[in-house]
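The structures considered in this document are given below.
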Structure I
């Protein structure tokens, strides 16, 4: 076993510019893979926040990268060793200079951007699970147009079970794996292990076919879809985002990190559905997200809410109007992985993306200022625009992302954004609506305060809302909207 001095030496070498990856790979080289996976599962189920899922997933990556080696493997990874390895993994994930031997941007904001997309999803189960259940299970099926993409029917025909059955199996398996860390399962044993009513062995078999992969498939995904772009590596740390369950050589299965399965059967339904009908899926989810935003806004007690012909939501009080532009996906994988300005420009300025949303808000603000707003009740009001994204949009309102958007606006002959246009992930809007509803406050007034006070302008929206909740009512204020509470009560 490597001692702490060896680990520290490796870390020091890495932080001075050397790549720590070979040292970590060597530490894991002679470990028994299956027994080590059980150790990872125990750690992931133990609630130790120092062993983050993104780090544990990186350990699994290194174990499986060497698995095809024929040398003897009889050493089980201990929890103590795993903790040391996670320390090294943390330095790889947050490296300012290189990851897996690949040079990456050394810009501080670029690094922060990459780290956010590698690590933040580990911490958001309480929000993305009920949100995704609301979107995929409650709203989207009601918006299927005649002849359009029917996600429930298409899923059943393609995968041999319903979305409801996939949820029931996945949720039960997540809970079982947390209670039985490191235990293996297969379609036959799951019938007894989970004991779900009306779920048959064939359903379990079909479920595992969509959620699991072999060691070989896992390794093959480590290089895809780079297409000669090695910078994909830092983002593509693990294929667990698509295949959270591993198929062992004997045909049994193991779930190393239960949280990845819970994300996969909610937020990650994207992987299954977009493969069935890409354009149909994108159209349906776009309409669903706008509908979801509307349901959040329905809870506002002190504002007038309306929807314009171009699907922009407006929230108004006596002197302020908020314009809500909804987009589903702000970034592609290259932008998330590299933080490279070229990639960010491409994604943020694509048709229907963030820059287009900002331009629509600017046009509305200009028409309102000129007396030709589409709704006469908001003439003379201050107008504040908010671009809200469904997919992860970390650090959206910080100087890095805003500067790229402004560069693109200038390239197109537009004025840059002022603080009266804010960018946020949907979690920020959820928190804002929850605070307004719980405290009987005007959301329009809350947002006006944010953009008019310089100390608040650059904050992420959810951080600003947490700040208001703390200074107004202490830390007991719930920032979870009733919509998500009702979904959790019904399905969790």
Structure II
């Protein structure tokens, strides 16, 4: 993004170097002279006098905007240039030059916003963050069709703790970008696709340009007619050696100059991802899925939203679809442990415990100390044992002479094995849930010495959990099941106070 911005700023200044306006009055001549002498207060006063006499003096309005720009007055700049663009006598050349002047002002504010945000990241100084927000807000007002500041502005609002403003900013970004995304999704064009593939889908460019990249490489810029509207496609060979699609601008507004239409840009997915996460945490699962689907279609190799999308599908009761999605990802990247863990969890949730166990074992083969796989394997074997035990008890209730199948004890032994491995890791050494689960397994397998040892171990953790109601509820249950009535009463009383 910085690369493209730098190139465009240079192009804009080059245009301004050869552009100018003819003198129209003594006031304008005096204003220009004052600007040359950096006497901006006098220039502004003279121009306001000229406009008082003729409110539709286009050149005076443009110069007034120039004065505001030189004084870093974003509000004054925007007001003057906006009035100039509405001026009845404005020429096409003046209109194009104003657009470029606005672009330069936009670039200055946007770059200041980037610098301010980076300074905040390094210093955590909220004053710098607020300054960055001001610059980015100015940039967004100066060039409302340019979305780059909105992406960073949304992130700045999030860093400031204002989720509502962040969401509104991301939604504004999406409203501008959505038509281009819709076209690309409908046509099947993706980020990272080869330029040649994109041409085969979208059609032959009507015009193409190239820019050199500092350090080597080229940016390829193509103007393509898509359904009667212009699509500016930007590709780079900097990373791969072959031109790959990095971004696009679809149907730019007529207020933007032709030079700006060719401004190379990288299409960001950050706001789309942010909207997906914001929607999910707000409980809007359908919206979260919609935005996650956008990422999946525009950048199929992007891995960041795969877990969220799978979780949303599961939450919406579409477990089969979630399983199919994660299977596709695993086929593409079979060594990805996170995908395999999620796949195993989905299988377990669907009651396919044996398949889940197989997947968890594959995770442990790659990462023997993976705590998520250890915990879930322990829980899976415990659940299998529980299901078998309940089935045997039902048979015994129906037939008093029935001799139960005790094979579930082997499953409990496997459960204990994985819980023991888990609690040997530093993270879970003092985890009361893991210790309770293990103690419960040993209660069923009637290994009283191990149960007693775990109770003693848990009692030693009271100082760390004296304000934890769950801890005392766990102890109450253990004491009750092991006929330690007095201790059970004490634990129950302490839990009741929390």
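Which of I, II yields 1.03 for Cα Rg over 2.2 N^0.38 Å, as computed?
Working: I: 1.03; II: 1.41.
Of the structures listed, the value fits I.
Computing mean count of other Cβ atoms within 10 Å over residues 73-80 gives 18.6 for which of I, II? Provide the component values of the computation, followed by the final result.
Values: I: 14.4; II: 18.6.
This figure was derived from II.
So if we calculate relative contact order in percent (Cα under 8 Å, 6 or more apart) for every structure here (I, II), which label has the highest result? Write down the numbers at each step before the final one.
Numbers: I: 14; II: 7.
Greatest value across I, II: structure I.
State the single structure among I, II that was used to calculate distance in nm of label points 7 Å out along Cα→Cβ at positions 65 and 153, giving 4.7.
Working: I: 4.7; II: 1.9.
Attributed to the structure labelled I.
Given a computed value of 19.0 for mean count of other Cβ atoms within 10 Å over residues 161-168, which structure among I, II does it belong to? Don't skip to the answer; put the middle values down first.
Values: I: 19.0; II: 14.8.
Here the read-out was taken from I.
Among the shown structures I, II, from which was the value -16000 of helix-only ellipticity at 222 nm (-39500 (n - 2.57) for each DSSP H run of 4 or more, over all residues; to 500) calculated?
I
Every read-out reported here was derived from the displayed coordinates using simple, explicitly stated rules and does not represent laboratory data. Computed from a predicted structure; not experimentally measured. Cβ atoms are built from the backbone, for glycine too; each structure is taken alone.
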